[in-house]
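Peer 1: Following are the structures in question.
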Structure P
């Protein structure tokens, strides 16, 4: 949808401009808090199976992703003190505005997954790759505290694969079938409400 892409570009540019002071402040805190770069980039699977680099503010100590892809609870020992607060208020996701600007992502769409888990999708589930991934979606709102759910599971990865992924995909396929510009606005407003509450 052309209107969706125009909205993404205009809103991403405006957001980046307005949030530049916050970006700078976060960068300073990350630098002072732990060794490593400001940003963390991870390969994610996007539209039509194309792999892209997803941008985030770094919230973990360097090389922590080698110990596992899932974050278990907000107090995962791999998370830096500053990273805890960035994750709590989803501020670590802000650099994805650049993903939206360059066209890898949209503001609203199925959250992009890592290839390890996409390989487990069945033919029906793979339809989530027919649209551009997004910063937020209905599943992101429902699973806002996903890390805490994983922390209470005896086998977090199995729970993620068997329960969370299928649930998210069902919601994403429903979104794909009924998506519209106004639904995107509604999802963004609900996301903002969830962040504030």
Structure Q
């Protein structure tokens, strides 16, 4: 397995996960040409996974779905947020691009679902109602729920601080993993019990 990280214009992370000759795109926040540069000619893109539906994580969703002709895995709440520029944070960022979610191209996932016998889905709302963390081997793709030494904000549409706390507790009881967050650097999960003051206070 190999994980490539592309930082977008929004400073969000787009992850290109290579497993054998299969590729999964997590949060398509960069354009197709940038993603293609990380994919070998003998590899096939198998799907797009969304950690949540804020504009800085889905900006190139429609372009990627059309080009790679794959399905997108996301929460049942994603469509409501993706297609409303107030809900997906686009208006606050001065963006008027419209993004749609075609039901024929979508696979709605829930807690404990397994994607292709590889990714376990963990519902982690709080930053947004549709937030999902993906567990694969010893990796956790946490979106904007949990960062290295920080956590996601809960003051946007469908955010809830108490729900976010419960989601973080849910992650912190897992075995030691490497977290791959929606922004910033990857880091050991258990290191958050030492350096992440929000988590430290929460887990007392």
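Peer 1: Given structures P, Q, which gives the highest value for mean count of other Cβ atoms within 10 Å over residues 16-23? Can you show the working numbers first?
Peer 2: Working: P: 11.6; Q: 16.5.
Biggest value here belongs to Q.
Peer 1: Which structure, out of P, Q, was FRET efficiency 1/(1 + (r/R0)^6) of positions 32 and 176 (r between Cβ atoms, R0 = 41 Å, to 0.05) derived from, given a value of 0.45?
Peer 2: Numbers: P: 0.45; Q: 0.70.
Here the read-out was taken from P.
Peer 1: Comparing relative contact order in percent (Cα under 8 Å, 6 or more apart) across P, Q, which structure shows the greatest value?
Peer 2: Details: P: 22; Q: 15.
Largest value of relative contact order in percent (Cα under 8 Å, 6 or more apart): P.
Peer 1: Matching task: 2.4 is the computed value of distance in nm of label points 7 Å out along Cα→Cβ at positions 64 and 136. Pick the structure from P, Q. Mind showing how you got there, number by number?
Peer 2: Numbers: P: 2.4; Q: 1.1.
Label of the source structure: P.
Peer 1: While we're here: Looking at mean count of other Cβ atoms within 10 Å over residues 152-159, point out which structure of P, Q has the largest value. If you can, show how the numbers build up before the last one.
Peer 2: Details: P: 12.5; Q: 16.6.
The maximum falls on structure Q.
Peer 1: Please state which of the structures P, Q yields -0.37, -0.87, -1.14 when log10 I(q)/I(0) by the Debye sum over Cα atoms at q = 0.10, 0.15, 0.17 Å⁻¹ is computed from it. Provide the component values of the computation, followed by the final result.
Peer 2: Working: P: -0.41, -0.98, -1.30; Q: -0.37, -0.87, -1.14.
Attributed to the structure labelled Q.
Peer 1: Quick check: 24, 18, 10 is what I get for semi-axes √(5λ) of the Cα gyration tensor in Å, for residues 56-127 alone, calculated from one of P, Q. Which structure matches? Provide the component values of the computation, followed by the final result.
Peer 2: Working: P: 24, 18, 10; Q: 22, 16, 10.
Computing semi-axes √(5λ) of the Cα gyration tensor in Å, for residues 56-127 alone on every structure in P, Q gives 24, 18, 10 only for P.
Peer 1: Continuing with the same structure: Which structure, out of P, Q, was helix-only ellipticity at 222 nm (-39500 (n - 2.57) for each DSSP H run of 4 or more, over all residues; to 500) calculated from, if the result is -5000? Please report the intermediate quantities before stating the final value.
Peer 2: Numbers: P: -14500; Q: -5000.
This value belongs to structure Q.
Peer 1: As an exercise: distance in nm of label points 7 Å out along Cα→Cβ at positions 40 and 96, calculated from one structure in P, Q, equals 4.5. Which structure is it?
Peer 2: On the way: P: 1.3; Q: 4.5.
The structure behind it is Q.
Since every read-out is calculated from the coordinates, none of them should be taken as a lab result. This structure is a prediction, so every number in the text was calculated from the model and none was measured. Cβ atoms are built from the backbone, for glycine too; each structure is taken alone.
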